[in-house]
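Down below are the structures I want you to see.
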Structure P
Amino acid sequence: MPNEGSKKAMDITELPRDELLRLVGVFLGDVLVHYGMWFTETLHTLGSEEALKRDREVLNVYAPLALNRLAPHFGIELEDGIPRALLEKSREDLLLLIADIAKTWVTSDGLWFQAVESVSGMDTAKAVNDSCWSHFAQMEAFKIRMHLGIGVREGLPALERALKLRIYATINAHESSWDEDGSLLFRMTECRVQSARRRKQMDDYPCKSAGIVEYSNFTRAIDPRIETECVWCPPDRVPDEQFCMWRFKMKESA
């Protein structure tokens, strides 16, 4: 028997409306984090390739189920499993939406970096950042390959197509060209993060270590025969009109 002075456990049905509104946000966050935990642990247990395949398998079933269940609560009308508001958007509006999704993504990236840096310092934040990018780049490459319908050994032309569909490609200006030796050159001519730092008269963020991990993993996931070389990236001295430059070439033994 509980003590007479002990409080009764709170039942969700007893919560006032304002607390229920907050709980909606808490539970939606739980859904996202729990999904991410399953992916992360599957990655650690089965390896990245298997984790990405299982993610695609689960998401193909889970996304329609979740959308059909939750959409009515938010007044979202569906047509063939797609929100009607999306179907009615013009091509220009869809481009704006994609850009805002990308901006939201890069904001979360920056906030996580700052949160870790505030308690553990720059070195730890950079280590976490580099590790995250190694996995994210491989996942992104896998999804882009599926989207484009390309295999894993289609060479530099496939890589050039894939680079233009990366999430940050919608908010950071970039260009690619072919060198005389047949290698692919990729330049970032605008970077939201570094541009913001330059406006504040801050030094460029030294992102070379993360970039090497990121581009190498992305490239290998597109075609394992491609080698990645950093031409320049902060803290290197970078030309004023650029932010980083990368060279991709086929391995000589490929």
Structure Q
Amino acid sequence: MMDRQNYFEMLGVRESSESSDISKKYMTLAKTWHPDRLPSELAALRPWVEEIFHLFTVANDTLTDTKKRVEYQKAVMQGGGTPEAERKLSVMVEAAINFEKVDVLVKRRRYDEALRICDSAMSVVRKEADYPAMKAWILFSRDGVDDEETEDEIRSLLRTTFKINPDHVHGHFVRAHFLKRQGEHDKALKHFMKVAKLDPNNIEAAREVRIGTMRHARGRSSAPPPATDGRLPNFLGKFFKK
């Protein structure tokens, strides 16, 4: 129960309580919950008693310190301030820090490691569009679109991305390359145009839009002309900026 309580609830005091009243309540609880007061026949419970006493102590230290209390109350107002919420936040922060490594791993073509980090991040944070968009890019970079199962997964990841954020720049960038690789150049152009609009600094998207617009102006498809060997040239380009 305490795992889902904020410090005021743990100590049984009001948010408007004076520091002196909070200290008195803490001393009362400490007399009951101090681990050294645990009867010998309850020794097996000591780890839990120590944890409860620790929570009471942290709560008292936080609420009787004016500066700490102001910051803590902000966290409570935002729906946090409980041990459970703090653990979740810690895991989310760790996932975000690990995710910063993905860009480097992809550039080094260490795709499997990058995928593991993405999967870990997605299991912790389900409403962050960067994660499914990046995983879609990694699968595209590693496997292309020749495998039907991979193709379906990329489509699913992009749907998830746009469900979270319809204007996600990286998501549109990945979809543009995905469609281009499949030969759907006009559809790809629309997504490159979206990227260029959302991120004017994306040089690759601007180039693709310029080339596609020139071809349409000449009354042609945005698709590039066949190469001399009968294959379409590869314009995959460099990895998008985060």
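What follows is calculated from the coordinates using simple rules that are stated; it is not laboratory data. Fair warning: this is a prediction, and the values are worked out from it, not measured in the lab. Cβ atoms are built from the backbone, for glycine too; each structure is taken alone.
Here Rg/Rh (Cα atoms, Kirkwood Rh) has been calculated and equals 1.04, so which of P, Q was it run on? Of the structures listed, the value fits P.
Computed over structures P, Q, FRET efficiency 1/(1 + (r/R0)^6) of positions 138 and 178 (r between Cβ atoms, R0 = 25 Å, to 0.05) reaches its largest value in Q. When FRET efficiency 1/(1 + (r/R0)^6) of positions 42 and 194 (r between Cβ atoms, R0 = 30 Å, to 0.05) is calculated for each of the structures P, Q, the largest result comes from P. Across the set P, Q, distance in nm of label points 7 Å out along Cα→Cβ at positions 106 and 122 reaches its highest value in structure P. A value of 11 for relative contact order in percent (Cα under 8 Å, 6 or more apart), calculated from one of P, Q, originates in structure Q. Here the criterion is mean count of other Cβ atoms within 10 Å over residues 130-137, and among P, Q the highest value is seen for Q. Taking FRET efficiency 1/(1 + (r/R0)^6) of positions 82 and 218 (r between Cβ atoms, R0 = 30 Å, to 0.05) as the criterion, the top structure among P, Q is P, with the largest value. To test your reading of the models, identify which of P, Q gives -0.38, -0.79, -1.29, -1.30 for log10 I(q)/I(0) by the Debye sum over Cα atoms at q = 0.09, 0.13, 0.22, 0.23 Å⁻¹, for residues 50-169 alone when calculated. Computing log10 I(q)/I(0) by the Debye sum over Cα atoms at q = 0.09, 0.13, 0.22, 0.23 Å⁻¹, for residues 50-169 alone on every structure in P, Q gives -0.38, -0.79, -1.29, -1.30 only for P.
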